[in-house]
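Since every read-out is calculated from the coordinates, none of them should be taken as a lab result. Here the structure is a predicted model, which is why all the values come from computation and not from measurement. Cβ atoms are built from the backbone, for glycine too; each structure is taken alone.
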Structure I
Amino acid sequence: MTGFIARRLVQAIVVVLLVTVIVFILLHLHAYRKRSVLGLNELELFDTRDSIQESALNCGVALVSLLIVIVGGAARSSLAGMAYLLMPVVMTLNGTLMGKRRRRLERLEQD
């Protein structure tokens with residue numbers, strides 16, 4: 001596969017990922033805006049915001065990958081896939097922080 005084709009392929013995959021994740025962000029934002037109609041409680045609001053944040057972090061990693069391809073060109077297109085190795089780190093940190101906050105909120109709702 002030529003470098004040009006590899007670069008375009010990686011770009012296409014990243015754009016599809018970004019569009020998919022952005023759709024989820026928009027769906028969660030819509031639910032958040034309709035929170036009073038839906039009757040969401042504090043825990044459900046927290047989960048909605050957490051989902052938006054998690055999706056935004058996924059977009060961030062995808063953008064890093066896309067930047068590697070755009071800036072690095074065909075010679076660096078193989079590194080674009082390695083950018084996704086950031087995802088477990090970012091998601092673990094986010095999950096740990098948000099999990100602590102959610103447990104605190106659960107305790108407050110029980111009282």
Structure II
Amino acid sequence: MAQSPAGQDWTVAAADRIDSLVTGIRDKTVVPVSTVARALVYGIIVGVVGVVALVLIAIGAIRALNVYLPFYVGDSHARSVWISDMIVGGIFVLGGWLLFLRKANAKAKR
């Protein structure tokens with residue numbers, strides 16, 4: 001015995017309803033969680049790459065100051081090492097101080 005066309009429409013409609021319900025639940029749960037997870041992973045990667053780049057720039061700056069700038073006093077090269085360390089350290093301290101002041105001004109404006 002053959003099924004009537006109304007029976008086929010009912011099964012298609014039920015399948016479409018279940019599909020739309022599952023898609024709606026997935027869009028409200030899985031998609032936001034995967035977006036947050038993706039942002040977290042990319043943020044960690046950018047942070048690590050940024051720290052590595054900052055360390056390499058600091059090492060390069062200290063090395064360049066040691067080699068190319070004339071800080072020699074007498075025959076000793078040791079003085080050029082601590083002077084270049086002090087210059088690069090001073091740049092980092094100044095940058096940190098400016099960021100601290102910026103944060104304090106942002107809190108004061110609230």
Point to revise | Computed 0.00 for FRET efficiency 1/(1 + (r/R0)^6) of positions 10 and 66 (r between Cβ atoms, R0 = 41 Å, to 0.05) - originating structure among I, II | key: II
Practice item. Determine which structure produced the value -30000 for helix-only ellipticity at 222 nm (-39500 (n - 2.57) for each DSSP H run of 4 or more, over all residues; to 500), calculated from the coordinates; the candidates are I, II. Key: I
Exercise for review: For mean count of other Cβ atoms within 10 Å over residues 58-65, find whichever of I, II sits highest and give me its label.
Suggested key: I
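Here Kirkwood radius over Cα pairs in Å was calculated and came to 15.8; which of the structures I, II was it taken from?
Comparing all candidates, it corresponds to I.
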